[in-house]
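**Student:** Pasting the structures in now, so scroll down.
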Structure P
Amino acid sequence: MGEPHAKQPSHEAFVPASTIELRVQQAWTELGRGVHDRKHGFHLPMLCTLDAQGLPDARVVVLRKAVREQAQVLMHTDVRSDKARLLLGLPGCTGPCTIVFYDAARRLQLRVHGSLTLHTQGALVANQWAASSLSSRRCYLAPHAPGSVQAAEDSNLPEHFRGKVPTPDEARAGKDNFAVLACIIARIDMLHLGAMGHSRCEWHHDETGCVRQERWLSP
């Protein structure tokens, strides 16, 4: 789960907008910042899916891309991981998910609900692989499937790549293990924790990314 090159973080105070329409814009602005700024809380959200028994299964992932026009966020995964294998067994390689984003500096939380699709080939995967750093690609050179049992502590990297970033040619060997998780967002619940009172609202996105329903909620 390597991370992209970091940009300088922004520390301005977050002031929630007076209308939901403007808060939708604020939410997508912060998601965009979370893609590039490693110190932004949205950079490392919690992704929750269902395991083989239908129970919640949560883990931290890296936010790789946020596309407002498609109401979509992207993450990367190893195709051998449990979450990937479970999605591969579902129709369309798609299942329900919730992603929780929280930035402590801004006291801002987004709970994103939608459908998660695993992509293992095609232009989306090729473009995301090309955009990833060599240190990120190194993760996919792992000789063992993530979560597999080992006799002792194991970094799951080939010995000659421990402490060394691979060249583009060396990293190419891990491409078959690389996959993209695309979440199509159906609903976002936005909560701001304010010293003078909290504020909460939610909205729904349709399949074109447009906002179709919006309402204020009690915090």
Structure Q
Amino acid sequence: MSQDPVLAAAVGALVGLILWRVDGRCAPRFSVLGGSTTERSWAEHIAGGILLVGPPLLTAGFALRGITGLHLWYAAGVSAVLLWAAAIDVRWRIIPDQISYPATLAALAVSPLMGPKPPFLEVADAVLGCLLSGGVFLLFFLLGLLLYRRGGALGMGDVKLAAFMGMALGYPAVIFAIVLSTIAGAVLAIAWGIASRSRKIGFPYGPAITAGAIITLLGVGGGSAV
């Protein structure tokens, strides 16, 4: 039975509003974690747009793609976490462990319910996806340290978000997401350099990881994880 896209969008809008309010309350803590107590107004507007517009559009999109039941709300929940992480990264250049760790554990706990494989195989695929995605982005992070004597574009927060992506999507779908996230990161780096008119390293990579994971959840290009 198909899910009503309008109802899905309405629920997504409510989730987005809640995220926006929670994000506002958590902003002082995130600013301290990010090492800054000020932010650019454009970053606040972009982050707000991500949280308020993203969830309803995506939940409706999942419904239109024929995703139903538990899989629909699982995809919506994973997307909400990714969008929030991306919004925080845009504003404060940090992806808090307080989001990545619980989300990763929650994805592991839910994985046995996602079928169609036996529960223990679903768990194995989730763990393998987590190790693969986290390992690939950890390698990127270490390469940045070797080349630039610092983390480069990637930080450990991005690595942990990538690990969550792998746990949520599972193997082999996460391979598609890793490729997309890498491409999105390259495009973002170019756009960021043009916009800032600087080659200085340092841009929020969280939105690139989020984009790769969400496109995979939507099943665009045959990389569906649900």
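**Student:** Quick check on the output: 145 is volume of the Cα convex hull per residue in Å³, derived from one of P, Q. Which one produced it?
**Tutor:** It was calculated from structure P.
**Student:** To which of P, Q does the computed value -5500 (helix-only ellipticity at 222 nm (-39500 (n - 2.57) for each DSSP H run of 4 or more, over all residues; to 500)) belong?
**Tutor:** That value comes from structure P.
**Student:** Thinking of P, Q, which structure, once mean count of other Cβ atoms within 10 Å over residues 22-29 is computed, gives back 13.1?
**Tutor:** For mean count of other Cβ atoms within 10 Å over residues 22-29, the value 13.1 is produced by structure Q.
**Student:** Compute distance in nm of label points 7 Å out along Cα→Cβ at positions 14 and 190 for each of P, Q and report the one that scores greatest.
**Tutor:** Q
Read-outs throughout are calculated quantities, based only on the coordinates presented, and are distinct from any laboratory measurement. Since the model is a prediction, treat every value here as computed from it, not as a measurement. Cβ atoms are built from the backbone, for glycine too; each structure is taken alone.
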